[in-house]
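Chemist: The structures come next, written out as structure tokens.
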Structure P
């Protein structure tokens, strides 16, 4: 029996992780954390009976406690609650599925506590990869990628770790606006951007996919996870989302991981690595599929992807600005306060204004995030 914490249990990755728990029977949920969705968290607590559960606020913690009483589950809240769930003594592997930079401290503390990390929180490595990866190596903790693309790359590297990698091929669906030009996107709405052709995800990541900023974040994350220079990471549009990513070796051979667009496979692979377990999900049928398409990304229309390469090449604190400006702009777009094309504009303006910090510590990273928000507040 493997014991797990699910940090972000009411979101897309969290709920799919719990689907795997239901199917496999040999995973025990010890800790759960959620933001404000206490109705769903209450259901999860009653079903999985974790030893500890966390919510974002003290008020929600009191409400949740009033519902479930003083039973088997301790109720905590806030950042201290997230960390308590991530580092709970009985936890073997922590599934980090929260969205945003709120995930950095829980990941750091879980690594210090010796927990394996199933990482679905992009922002952790995007903003603090220079802290996280050496810390994991020092504590001999494995960071197992949950993003479908990074899991695909990780799978393609198995058995070839001693081989020379020529480049990583990071695939993208192209999102709902694939093939569109800037003039086509002037008046698109949040409702338009949330209609992803292949994947069912949370609102923030779906908007990121529509701008291709999500792919930009994945480029930065891949550079840290696989110790790869950004010039050796190539983004390829693969509209069917069947090839989840690939690795090209120096002999010209390419290893690719294929599957239907379903996050349960990479989640389960991280939970059971290096063992592959049977999973109830649809299989790829090549005869029904017929063809696969490949296209170059349009870096002019989807400026957010080009800015990601600029930020990781500069390094230091600039990826934090890229990430924070995007989080801010996406929230404003979802609230109908800015237009779609302004998302990339806000990222670029924040990056242009920033004074680079070469080796930011955690405090500097969080200060950079806050200053980015303050600057964008001043111009909106």
Structure Q
């Protein structure tokens, strides 16, 4: 039996993780859950999976949840960072699924690694902003970082048994999102509804917007750099509209090994939970005859300026990836409230990258301070 703790259990990745656990209840067990504020769904999860520790970010919601589950015994309900850290480090867990959105996941992830927990990583921001801290710590603690993101899982799977062979290129695929093929000029007045209409994947609102701007792919480039210890010039973004090849690795002899499948996040989630084994999943399996053909294109960096900015942030290094990530989070939040246009997201990111002070090799406190300064800069100007 493998005991699982989940940060972000009510979101898209969290609920699909619980689906995998339900399909494999004789081998996987839930010991801790956390959510932001959706206590109605969290209560249903508590009653079904019987965790012993639960965290709700909002203290008022946590108090309400305590009252709602007062008929249950043996469940501790905590809030704020104290709650996230308790979920991350609960002694009974073997693996932590980090499905929480944003930089809020950094401290709990570090705490879990220090406690010797394997990490099923679905939180991009953790490596984008603190990869230089996370990966050496994981190696020191001999903890596995198992990527849950579909592209990084595909790369991880493609590298199995190939550790001694040199990587020529990581081929990081992208669907292109709802605005694929549009020019920068054509994107000037795209709507929130259009941006949320992803052609292939069903995801949360924030990551769906990130996919529409391709900032998401830029974050994944940074994540791949840390996860697989490769230089930026060895990571190539490939537009693949069908989302069948989830990513691939080209080795020094020219051979390309990739992972294909239907666009179903339960595949990488299951692989992370059962690594190195595979388990059957109740899902539509890939039918190549039905696919018919697959196409590949180069990304348009002039139209998708967020991707170009991510490459620039990675080249600058230091705290600039944190600036990009924080600026994107705040800009996307404003777009979701219809306070700005979609094309203003990369404009705000670029403005912040130019005006937030540079810090080389930032520690965790400096990373979090950079996030705070970036938020304040945007609130003061937009």
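Chemist: In terms of distance in nm of label points 7 Å out along Cα→Cβ at positions 63 and 255, which of structures P, Q is highest?
Modeler: Comparing P, Q by distance in nm of label points 7 Å out along Cα→Cβ at positions 63 and 255, the maximum is at Q.
Chemist: Taking 0.4 as the value of distance in nm of label points 7 Å out along Cα→Cβ at positions 239 and 303 derived from one of the structures shown (P, Q), identify that structure.
Modeler: The structure behind it is Q.
No value in this document is a laboratory result; all are computed from the given coordinates. Worth saying up front: this structure is predicted, and the values here are computed from it rather than measured. Cβ atoms are built from the backbone, for glycine too; each structure is taken alone.
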